[in-house]
Structure P
Amino acid sequence: MAREKLLSAEDVQSRVAALAQAVAARIDDDTVCVCLLTGALWFAGDVMRGLALAGRNPRFDCLWLASYGDAEVSSGRVRTHAPLQRPVTGARVLLLDDVLDSGLSLITARDMVLAQGASEVLIAVFARKPWPTSRGVEADFVAWEAPARYIIGYGMDAAGRFRGLPDIWAEDVE
């Protein structure tokens, strides 16, 4: 496999800090930030720290969804491994995800929190990939417009590996 660095760790952190500033202007401390596990864990932690630095201290929760497993393409269906731990009735919810490609996980998460009574759903993603058709969902906040390549690092993985890389890499099969 050929690997190419697309973003340095410093670029990643700069983009996330800018995104957190933009988010802070649109939310309040009653907002519930929901991390989509497991890929968004790194991004969500950095966004939450950025929000705190901007004077925002929203509530935090996680929703564990999976559509990829160890594959490089979505299975086409989303499995819920762990639901939300706190109620979102009447609350604005900010979904935090690592990458927006097909949108399947974000559509599922959005529909779940709306069904649980969320008053508004905002979406923040680290990376948005180009997609050939309408996704049915769009992000309100995007840190980076990614190329249409398989990317790893900063929470994004290849069969569970490389999530801890601080940089973003494209990994292409030769």
Structure Q
Amino acid sequence: MFSSLRNVFDRLLTAVVITLLGTLAVVVLMGVFYRKMGWPLVWYDEGASILLAWLTYYGAALAALKRAHIGFPGLVNSFKPALRVPVVLLAEAIIIAFFALLAWYGLQVLIILEGDTMVSMPNIPTRLTQSVIPIGAVLFILAQLFSLPEVLKQARGKGIIDAEEREMLEALKK
């Protein structure tokens, strides 16, 4: 069941990231086209920056799920096998605490922004655009928790394999 939930989470995050990337590409191309035609879109800059922020947060959660974010597996692997698990658990606790704090303060920001709207898109509440902060933080925490069993298994074994090494090993198998 855990594996099924992780796969659903992976597919959902991947779909969201692909959708955001495609939408951002279309918005940027539209902005360039309309500007070249002499009809600049009023909402382009604000819309593109919001999409980029969303892509960053959701993409970071996807990278965390795949353990493709910046990490220090070499440092963890330098410890004796008996110390690897406690070091991994400490690192995970620090990461989760940081993102829990980010989610909490992200919610506080949403409370402060009540009633504000975007400058060039007055029909869109600023709270909606900034909701990516607490949502992204919670998604990152979930991604860390979903990928933790595999990292602990690696820590107990020969050591943690980073994303690039994993991709290389998978390519060699083919």
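A short reminder: the numbers here are calculations on the coordinates, not readings from a lab. What you are looking at is a predicted structure, and each value in this text was computed from that prediction instead of being measured. Cβ atoms are built from the backbone, for glycine too; each structure is taken alone.
Tabulated values for the structure
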| read-out | value |
| --- | --- |
| Of the structures P, Q, the one that 10 was derived from, the read-out being percent of Cα pairs over 31 Å apart | P |
| Per distance in nm of label points 7 Å out along Cα→Cβ at positions 56 and 104, the highest-valued of structures P, Q | P |
| Label whose coordinates, when helix-only ellipticity at 222 nm (-39500 (n - 2.57) for each DSSP H run of 4 or more, over all residues; to 500) is calculated, return -26500 (choices P, Q) | Q |
